[in-house]
Structure 1
Amino acid sequence: MIRINKFIASSGISSRRGADLLIEEGRVSVNGKTMLEKGLLVNPINDKVEIDGKTILTEKSKVMIAFHKPRGTLSSMSGEKSLVDFTSSMPHRGLFHVGRLDRESEGLLILTNDGAFAQRLIHPKYEVDKEYIVSLESHISKEEIDQLRLGVELDDGEFKPTRVLRTGPNRILLVIKDGRNRVIRRAMERLDHRVERLLRTRIGKIELGSLREGEWRYLKKDEKVY
């Protein structure tokens, strides 16, 4: 626990005295309630502190989580069979998912409360790649693997993975930078294949590892993300 004025000061927004003035002016809220008590103790991880409606974070309050999204779960923070079924039991507030997986896909999803970190992961200019294991209902030929490497034309542009590796008669490993909706499934359909299972195993340098469906872990401070 930490005094709220020290917490605000540690974010770099103001000095402790400046934080006191913000509190006096009624501009600071904790978990949605305006606070006028300068000596209030807050939890840097669990409590949501806002100034003029904008959440402030310090290094101690930033949370980054690797989560194994189960198949059949919607990449959303609301609704039935969604991520809220899992995040509601996590000891953190204000988490959101970085990117998405369609309902029938599974694997690595990043949960965080840090918007700058999320932007760094998903913005196209940073070209963070993602790795998938794709299991198909039918055999995929060498010629079709070669076609994937050359690129497959879709209605919204070409799909061209950065790596394609056949790991079995009906299974391939794909590394892509593409973030379009259902792009892998649509590319497989263009080659007359139906996807049986789609598992994301890596985002940048963050790996799913041994996480089972529904399990999560904190990203280590020294874990390389990009």
Structure 2
Amino acid sequence: MTDILIVEDNAELAGLLRDFLRAESYTAHIAKSGEEALAFFEAYGARMVALDVMLPGMDGFAVCQRIRENSDAPILFLTAKTEKEDQLTGLSLGADDYIEKPYDIDIMLAKIKGIFKRRYAMDEIVDGSLRLDRVNKEAFFGQKRIDMTAKEFELLALLMENKGRTMDKESLFRRVWGSDSFSEPQTLTVHIKRLRQKIEDDPKNPKKILTAWGVGYRYL
């Protein structure tokens, strides 16, 4: 699923926004019309929509209304319309926020980050391009899904939630497998090795999941 669907008929502006979003490790897709945006959203979905109000054919208000029929994905209106009534119309249709054109890219990115934090803070864990979807128990590098077992996912989520903190082996094993588990503690070492193979550039020289000798593991 794409992070942000940009619905903007100005190709230069849309391309600029997409490039800035990619530099911030978001994935982005551009739709040049409302009809194109709805077709993409129905087929692939998006975690957020940056939606221009003034579009050829179907306008942004109509697009927002259609998306809201089946989805609660955050919508940020991009609008040259500064009248209070237009802003209220967008918000009443279910938009989460709006930004006036021409917009400052730093303010734009701050709004997007704020929306993501409010909407997805409890649903995901993000570190650069690595993202854990805690609702669906899935891991991704950008848009590429990483195959993981349930225990691998739980273990990685626990390490990422405690980023920078050394977790002792006993605590990790107990919290992931449970105190009544019949698994052997050695299985923790096996799972760490598998995770390194899946998320490290060089599993034999890990930079993310480090070993604290005699203690446990730490995610950086």
Structure 3
Amino acid sequence: MHYLVSSVDLPVCGQVSVASESEPYLGVRLDLDVDEITSLIQDQNLPPATHDDASRGLYVNCLGSSMLDAVLRLLHLVDTLENVPILAPLVKREILYRLLMNGSGARLRQIALQDSQTQRIAKAIQLLRRNFDQPLRVEDIARDVHMSVSSLHHHFKAVTAMSPLQYQKQLRLQETRRLMLLDIADAATAAHRVGYESASQFSREYSRLFGAPPLRDTRRWRDAAAAGA
């Protein structure tokens, strides 16, 4: 009975801790369109925004009855596909309205405002994700998003709770883990592919993030998967 909103692209990972065939884990993901947010906040009938911390780009809220009702109505449309083209956009707009009005909506409003700090950080994140395997040049990113280096560091950490360098490390390490778990590459090859030049540095940072060295971590996940098969 909670929902999570990510207003910027963050390198996070999660795990389903409780699920079975009799009690499956159920979840819904809804991609939010910036143009739809912009259209809604420009509606003169939309109540004024509440005062809220608009900096953090990821937050969790309780799922109230009104929001739950809208989500369930959206899901029930799969039983009447002929109604989807007309009704789905209306229900999605209602869900977006309730997200904007729930007390943390200021964070969503920020990503729709032209030239807001959140929007500039979102552009910086896009640049980082596109070139995460390349050496980090914060000065170039700051120039591309029209911010000073100090301002970029300050607002980047406010939105993501990480520095640009920490964000890049998260991207690199999660990608190496994915490559190894899918048997696409061994640890050394995966590390080199994402931009690491030092094997010892890679092993230290991997262990710090995931709690075990690369080989032991991937073996643990494969053993868990085999036990649950």
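Laid out as a table, the results:
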{"read-out": "helix-only ellipticity at 222 nm (-39500 (n - 2.57) for each DSSP H run of 4 or more, over all residues; to 500) derived as -17500 - corresponding label from 1, 2, 3", "value": "3"}
{"read-out": "Volume of the Cα convex hull per residue in Å³, for residues 13-84 alone from the coordinates reads 187; which among 1, 2, 3", "value": "3"}
{"read-out": "Structure responsible for 1.1, with distance in nm of label points 7 Å out along Cα→Cβ at positions 21 and 37 calculated and labels 1, 2, 3 on offer", "value": "2"}
{"read-out": "Among 1, 2, 3, which structure scores highest (criterion: distance in nm of label points 7 Å out along Cα→Cβ at positions 109 and 133)", "value": "3"}
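Every read-out reported here was derived from the displayed coordinates using simple, explicitly stated rules and does not represent laboratory data. No experiment lies behind these values; they were computed from the predicted model shown. Cβ atoms are built from the backbone, for glycine too; each structure is taken alone.
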